[in-house]
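Structures follow.
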Structure I
C-alpha cells in the first residue's frame, strides 16, 4: 500500500546530484532540486522534491533539522545518481557529467502534489520532460530554471551547450523564468527575444547582478559584493527566493532585489551552509509572513 505524502506548497522537480569534490574525498549533494528545495523550506514553505537517483542517494539529510519537518522527498530509484565533476584548468572550468539518473515525467507525480500552488521545474541534465510545463500551466505558478535543457553531455562526458529547442513553446506557459548569462553563452539578444515570450524573465550575471525583464521591458538590479568562497547553488538560491516572493504578490523588481541579496550572501559560505539563515533574511528585509 502506497504511503500518503504530506501536501506541499513548493514543489521542485529535477535531479538531486552528487558533485564530486576536487580533492577526491567524495561528493557533496547538489542540483537545483536540492538547493531550491532547501531555500524554499528556509523561507517557511512546505516543500516537496520529486527526483530520481540510484541506491547511493541518501535522503536522510533532507529530514534533518532545521528544515526537515517541512521537506518531503519522493525519489524514484534507478541504476544511477546524476554525478557531476568540475575540473579547473588554465583555460577555465571544465564540467563533466559522468552518470545520469532516469528521466522525470508527469506520470510520476503523486496525487497529493497535483494541486500544488507553486512548482519549480529545474532540470540539470535534461531530465525533466517538457510536458511538465503544460501539465501545471494554468493551475499553478510555474517557475522555470531551464539550464539543464540548454546543455548536454558529449562522447567524452564533457558538458557542452545545447540549443533549447522547446523555448518558444514553453516560455509563454511559464509564470517566471530564471537563467544565467553563462547559460545563454553571453547572447543578450537571445535573452531579449525570449523576454517577449514570457511575463518575467531574469538573466543573472554573477557579481554584476542581473536583468529582470517584465513583459519584455528590462530593469537592472545589483548584487552585493561579498568575498566568494563557493558560488555553487547561488543561481538556484536566487531562483527559489524570486519565485517564492513573486508568487505571493511581491513587486517583481523588489522580488529580484531580495533574491539577489540572499543569493549574494550565500556565496560567502560553502555547500549547504549557503542556505539562507535568519540573519540573511533580516538583512535582506525578507518578510517571513
Structure II
C-alpha cells in the first residue's frame, strides 16, 4: 500500500486544476479519513495506508476534484477558533467575515446587557461567536431559509449559545423591539459576476450570494429597515464586496445614518461599513 507522503503528492497534483491550495486540501481530506491532526501527516510521512483508508480518501478526493468545497465534504469549517458545522444549505464561512465580528465586539460592552440581531445568519457563525464572546448580550438571529436556521441552531447548541432564532425575511417576522447592534453578511454579489459559475461558488446557495441592483438590493433593504429597529446611538454593520465601499456608504447616508465609515478585512480590502443612528 502507498505511503502517506506519496498519496498526498499524487492527490495534490490531481487537485491543482480545481483548487488554489491543492496540498492543503489533500491533507485536510486525509486527516478526515484518519481522524488525525495535520501534524500526524508530518510526523509519519512514510506510514502506509490501509486499503479501507485509501478507498475512503479516494472517495473524498473525487468529490473535491469536481469542485465541491472542502467544508461541504468534511462538514465543518473553522471560524474565530471554533469549528462550525457546515452544509450545502449555508455559505462556507470565510476569513473576511472576521472583520465584521471584530468590529462588532469592539462595540459590545463586555459586562453589560446589549441587544444584537444578526440578519441572514446562515450557519450562525456571527451570532454564535458574538453570543459566546459576550455572554451578557441578548442575541437574535434570522434567516429566510429554514434549512439554514437548522444548521445555525445546531451550532448554537454545540457552543451553548443562548440565541433566539426567527425564520424571517430580514426584519419582516422579528418581534417588535429595539436593538443596540444590527449586523449582517447579506447577499452582495451581482447576478452577472463571471465567477458564479466557476470554482466553489457553483455549489453554494445562490440566494445567499446574489442580490439584484448590482448586488446592493439587500443592503438597501437592511439599511432602510434597520433604522426603525435600532435604539438611539445604535449601530448597523454590514459586510459587502471589496468594490462596493462608496455605494454602500451612499446608501447608509441616504437613510440618515451618521459617522459612516468603511473598514478593511484581513487582506486590506474594504469589507464592512458602519453607520450610527445618532450624530
Structure with the greatest value (metric mean projected area of the Cα convex hull in nm², for residues 17-72 alone, set I, II): I
If mean count of other Cβ atoms within 10 Å over residues 49-56 is computed and equals 20.8, the structure in I, II: I
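Of structures I, II, which gives 1, 6, 13, 18, 20, 19, 14, 7, 2, 0, 0 when P(r) over Cα pairs in 5 Å bins from 0, in percent is computed from the coordinates? Each step should come with its number before you reach the end.
Values: I: 1, 6, 13, 18, 20, 19, 14, 7, 2, 0, 0; II: 1, 6, 12, 15, 17, 15, 11, 8, 6, 5, 3, 1, 0, 0.
The structure behind it is I.
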Parent structure of the calculated result -11500, given that helix-only ellipticity at 222 nm (-39500 (n - 2.57) for each DSSP H run of 4 or more, over all residues; to 500) is the read-out and I, II the choices: II
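From I, II, which structure was Cα extents along the principal axes in Å, for residues 193-248 alone = 44, 23, 16 calculated on?
Values: I: 36, 23, 15; II: 44, 23, 16.
Of the structures listed, the value fits II.
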If distance in nm of label points 7 Å out along Cα→Cβ at positions 217 and 265 is computed and equals 3.0, the structure in I, II: I
If FRET efficiency 1/(1 + (r/R0)^6) of positions 9 and 201 (r between Cβ atoms, R0 = 25 Å, to 0.05) is computed and equals 0.35, the structure in I, II: II
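FYI, it's all coordinate maths here, none of it is from the lab. Because the structure is a prediction, the values reported are computed rather than measured. Cβ atoms are built from the backbone, for glycine too; each structure is taken alone.
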